[in-house]
1. Starting from the value 4.5: which structure in P, Q was distance in nm of label points 7 Å out along Cα→Cβ at positions 86 and 174 calculated from?
2. Can you tell which of P, Q yields -12500 when helix-only ellipticity at 222 nm (-39500 (n - 2.57) for each DSSP H run of 4 or more, over all residues; to 500) is derived from it?
3. Matching task: -0.26, -0.78, -0.99 is the computed value of log10 I(q)/I(0) by the Debye sum over Cα atoms at q = 0.10, 0.17, 0.19 Å⁻¹, for residues 30-133 alone. Pick the structure from P, Q.
4. Given a value of 0.25 for FRET efficiency 1/(1 + (r/R0)^6) of positions 70 and 150 (r between Cβ atoms, R0 = 25 Å, to 0.05), point me to the structure among P, Q it was derived from.
5. Compute percent of Cα pairs over 24 Å apart, for residues 102-189 alone for each of P, Q and report the one that scores greatest.
6. Consider the structures P, Q: one of them gives 23 for relative contact order in percent (Cα under 8 Å, 6 or more apart) as calculated from the coordinates. Say which.
7. Just checking, which of P, Q has the largest value of FRET efficiency 1/(1 + (r/R0)^6) of positions 118 and 198 (r between Cβ atoms, R0 = 30 Å, to 0.05)?
Structure P
Amino acid sequence: MRKLGQKKTSWKIQRSLMVELPGLGKPGALERRAYPPGQHGLARRKFSEFSLRLKEKQKLMFHYGLREEQLRRLVKTAKKGGTKNWMPKLIGILESRLDNVVFRLGFAGSTSSARQLVTHGKVLVDGKKTTIPSLFVKKGSEIKLTPKAYEGQVYQYSIKQPRLMLPDWLEYTSEGEHKVGKLRVTPDDQDIPFPFEQRLVVEFYSSI
């Protein structure tokens, strides 16, 4: 029952934002009801500039599984150095988080499932176990699972039915029968896997 409730919640989020966010798991949120939830979902809505910026920012939060304070902290990191075009750096940071890399490799069906693999000690980075989902994976690093995790249902199901195609910035090598992931290059703002208006997020965080 808990999983069913989680799916309904994630689908409601995606309908509210009118976009499918792969990080929330199973596709199909907009197939039957391609409009926002609620009794006025079919009515034509007018959004303020602020609400448009807010929704675009929320796409990042929900897809990558972040809280507001976490995202603000990452924005500040991306802005360091005074560069005006900081969005590519921010997306590079978000996409290079270990939980997201595990998800994009197809080792888990959602960002939250990938995060659980990491926190439970089932992910190795360059041969070392880590339990930090926010770890920044560097170019050239190898990511694999523990032997037990490779046999688990999360991996077995996800690797056969990946939520997304493998992006160009990742590649597979092999270790026996198991897939090992490698980060070829640092991703940038062209690698975000859903429709996204960068300008609105830049405007939302213009004051920090």
Structure Q
Amino acid sequence: MNNTHDNLFDAVVLAAGDYPTAAEPLAILHNAEYVACCDGAADRYISLGNVPDAIVGDGDSISPANREKFADRLHIINEQESNDQTKAVRFLVSQGKRRIAIVGATGRREDHTIGNISLLIEYARAGVDVRSFTDYGVFVACNGTTTHKCRKGQQLSIFCITAKSLSAEGLLYPIYDFTNWWQGTLNECTEESVTIHAEGEYLLFFNY
């Protein structure tokens, strides 16, 4: 999938899940024009010799030393109705950034992983293009009919949120109106692009 090119993104959020180890998310993080760390991820990022452009969160997970050293770029948001990933995305949007990559949002607690992934739909509803890159692939929030570049043989999973009337071009297996998440997993691209026809929202996961 050609969604990993660094110049697609205005900024990158480093979330506080497992620190990325695969080439794709590490390249996106390394080449980012602007990095906003969730406060739970800042210490690791800094310990590797990096300087974040912003640190966003409720401030309870960053070391006292880094809290003081990077006070000029620490943005404390105390409300508890949203998680630090969402706080970081909203901060970036307030800075005029509309194309955002997230890395480090999976791993550790499974409930946090599912929550972080599901939030991509909320960001899309707000008109922001946010994609989450794991060590294995990329999640993309979609609405309606969409076309995506891919490679022949690439695995693709589809997770319905509100989508109905599903059909596709360029997939090995036909798709239909799924009633459970597992039903749309482990499909395969047969062309260099895939088109998903749908009414409503869904998440795509392309493996690397």
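1. P
2. Source structure: P.
3. Q
4. Source structure for this number: P.
5. The structure with the largest value is Q.
6. Only structure P yields this read-out.
7. Structure Q comes out on top.
All of the numbers you see were taken from the coordinates with simple rules; none came from a lab. No experiment lies behind these values; they were computed from the predicted model shown. Cβ atoms are built from the backbone, for glycine too; each structure is taken alone.
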